[in-house]
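The data blocks that follow each hold one structure.
Read-outs throughout are calculated quantities, based only on the coordinates presented, and are distinct from any laboratory measurement. Everything numeric in this text was worked out from a predicted model, so none of it was measured. Cβ atoms are built from the backbone, for glycine too; each structure is taken alone.
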Structure 1
Amino acid sequence: MFNAFERKIAGRYLRARRGERFVSVIASFSLIGIALGVATLIIVMSVMGGFKIDLLNRILGLNGHLGVYAAERGGPERGLADYEALAAHIRAIPGVVSAIPVIDGQALFSAERGAATGGLVRGIRAADLKALHAVADHLLEGSLDDFTPGDAIVVGVGMARRLGLGVGSVLTLVAPQGAATAFGTVPRIRAYHVVAVFQIGMNEYDQAYAFLPLEDAQIFFQQPKSVTQIEVRVADPLHVGAVARAIRAALGDNVAIVDWQHSNDSFFAAVEVEQNVMFLILTLIILVAAFNVISSLIMMVKDKTGDIAVLRTLGAPRSAIMRIFLMCGASVGISGTLIGSVLGIVFCLNIQTLQHWVEAVTGVSVFNPEVYYLAHLPARLDPWEVGEIIGMALTLSLLATLYPSWRAARTDPVEALRHE
């Protein structure tokens, strides 16, 4: 497509001579702009993609993929009374990995030193909690072997730090609904001993979640023969709808089914919108760099008008002139894209190391878990996404070379030599 003569001329034009430094500087800034734009876009999209996947894994790791509740009957939801039989029935459905009866309820947590905070109490059997890897594999203190009916409770590290708790500490729970007595409604209060502290890595759960044995939770929330929901995990979370329909067909209209996509749809929709908006905004960096390529090439064409006229006079066709300047612009675009791609990929692969280095040097947390949902900065390189970014950058930079190259090819050698 490009012969040796055209490549040699294009290479010569890219190497600035004395008096031509300004054009070379503009081209260098164009290359740097494209490189920074591509690197920034790869880094930001990888971090946001990693944030979304990490957040999804943590949410599903703790809450399951869908919940089966009692259907509403003209008022508040009733508990699931025959939960053992329902759970066994659900486990028999193809695609279901587990079906766990749980009780969820809100309570006020009060420590011995007087500190208090609100949170969610989840009643669950010891065997089911041990099978919950999001908790069982991330214990900081204690053991789940002590999670037995009586007075045991497991809390998150955020709550433990806020209330000054450790293994063996006494934690008092106050239910929002009081117990009716002959003397009126009195608060339901019960003290438990902390047997383990977990750290999921998601600040919202580490600060607000606590686990009780199922039997104790039934007594505390006054549901001795029922549970709030049956938490179901499936083999393929992305196709949870098919399992939900199968459960609906098996159990009928006596239950309400809510899957993770519906319960978190607004949250993940917001993340998706933010990801798309960031892509569009950061694409403008590459677009601005592409306009710099246009301006630098136009200046180069104006500077090389005499050379173009001589080449045309010697017999070079317009197509050859156009290809020469296409190669000049394409060299800037391709070089900038490749440099930016390498920078972005290397940054994403070493993002944890860079984060720790910055924190060690500055002494400031760049990703505070008190503010964000996660305790670390995730990054997930998607080869297709990186390929799309590289393709877009190459396309924009190559399109930017078309008009200046066409203008160079349209130069009239007679008029050019007359004004030299």
Structure 2
Amino acid sequence: MKVEKSSRSKGIIGIMGHAGAGHVHSNFGFVQDDTAGFAVVACLLRRAFPVCTTISSVDADIDTGTVTVRTQDGGKGIARTRRGITPYEATLVRLAIGLDAVYSQKAAFAAFGRIYGQGVMELPVALQTATCLAVIDTFEKKYPGKLVTGDEDMPGKIGRTMGAVLEINSIPVSVMALLNANDQGLGPDEDLEGNIMLGDKGRAMKALGLDRLPTIILESKAYVPAMCKDQEDNRFWVRMNKDVDNRAVYNALVKGIHATGLPCTCSDTAYPRGTNEMAANTRELGERITSLGKDLARAATAREKVAIMGKLAVIVSQDAGGVTFMSSDLHNVVAGGGLMPGTAAVLSMTVSEHSIKIWKIPAFVAQDADKYIAIIKKTLPVLAADIENARQEMEERFSFREDDFNFLFTGKQP
């Protein structure tokens, strides 16, 4: 596949993918590597803008509680932890040296074995954050002014974004990778995932034309119990909501996967809108925590207290990721994939039941990225041939008002 920098100011198709630092678990047993989209877009950008993103050093400062990742081509990413870094941890982080920073969850696994968000394992999340920041800085250092970059400028966030217009087999495509990350190794907090057009990310999207392009959103490699039970192989998953999202993008992805011969599952009833699902899930989780708190208040024996706190630890380290990652009002409009209505469909991957029993948490690797790119190669000409229908449906269905979400920047609820 030929990929090179385009002379155009915007493409006719968009591709966007994010890394959700610390968004590993969710409710109902969902577990994922939520950095797949970031990794695939970074791989596409590397074909047009060659860089070496091999991790050359990782330094953890026990005095400041910060971790610094550097790449072979001079990129640097820094993130800090809330509760500091022990000398033992400072030794462990160096196990990520020599790995490709594009695959940031794998780097966290190499150092610490596993990763949890919600403030449970701050240093692995900070390492993941610093690794993604180092990737973005690598491109900026080697190609100053050649890519569009921006900051995740909501309070408490330290993520960044990068993008460019590429010619992919002669088709102009606007691509963007985004890191969603909180300060101090917390998270997940993804009010700017998908193609949500807000703040400085919105400015960067507009600079690439991504505010109004039929867009492929690349998502995670995940185990979803409801889908993956008895699943014998890894499968790609194409999703949209047929009443809200872009059917032309969805259909092109389905055809693209079929052309590769890769196994897939397709759903056009995903991502319902306007259901207040996030608010209801948040309330339900709060009630579960309250119930455990009442149980703890009544507990007398150490055995009871330990059992209750064990249940609370599972809720905080796993289930809570399903409600912390997005604001309830925003979720009502863009759903869990961060899709502006009318614009997009989602490509992701599900893993086999056998795989999750062994590995416990998925890790996105280079072979996975190659498969995503193979699908993109087959999908783009199909979508380009149907681009007028995709644009027409986008204009008919588009409904996203940036001003409705100013409170996410000011902290003042509407």
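For mean count of other Cβ atoms within 10 Å over residues 102-109, find whichever of 1, 2 sits highest and give me its label.
Details: 1: 19.4; 2: 28.0.
When mean count of other Cβ atoms within 10 Å over residues 102-109 is computed for each of 1, 2, structure 2 gives the biggest number.
Identify the structure, out of 1, 2, from whose coordinates Cα extents along the principal axes in Å was calculated to give 111, 53, 36. Could the numbers behind the result be given before it?
On the way: 1: 111, 53, 36; 2: 69, 48, 46.
Of the structures listed, the value fits 1.
One of 1, 2 was used to calculate helix-only ellipticity at 222 nm (-39500 (n - 2.57) for each DSSP H run of 4 or more, over all residues; to 500), giving -17500; which?
Working: 1: -17500; 2: -12000.
Corresponding structure: 1.
Quick check for you: by relative contact order in percent (Cα under 8 Å, 6 or more apart), which of 1, 2 is greatest?
Details: 1: 27; 2: 23.
Between 1, 2, the highest calculated value is found for 1.
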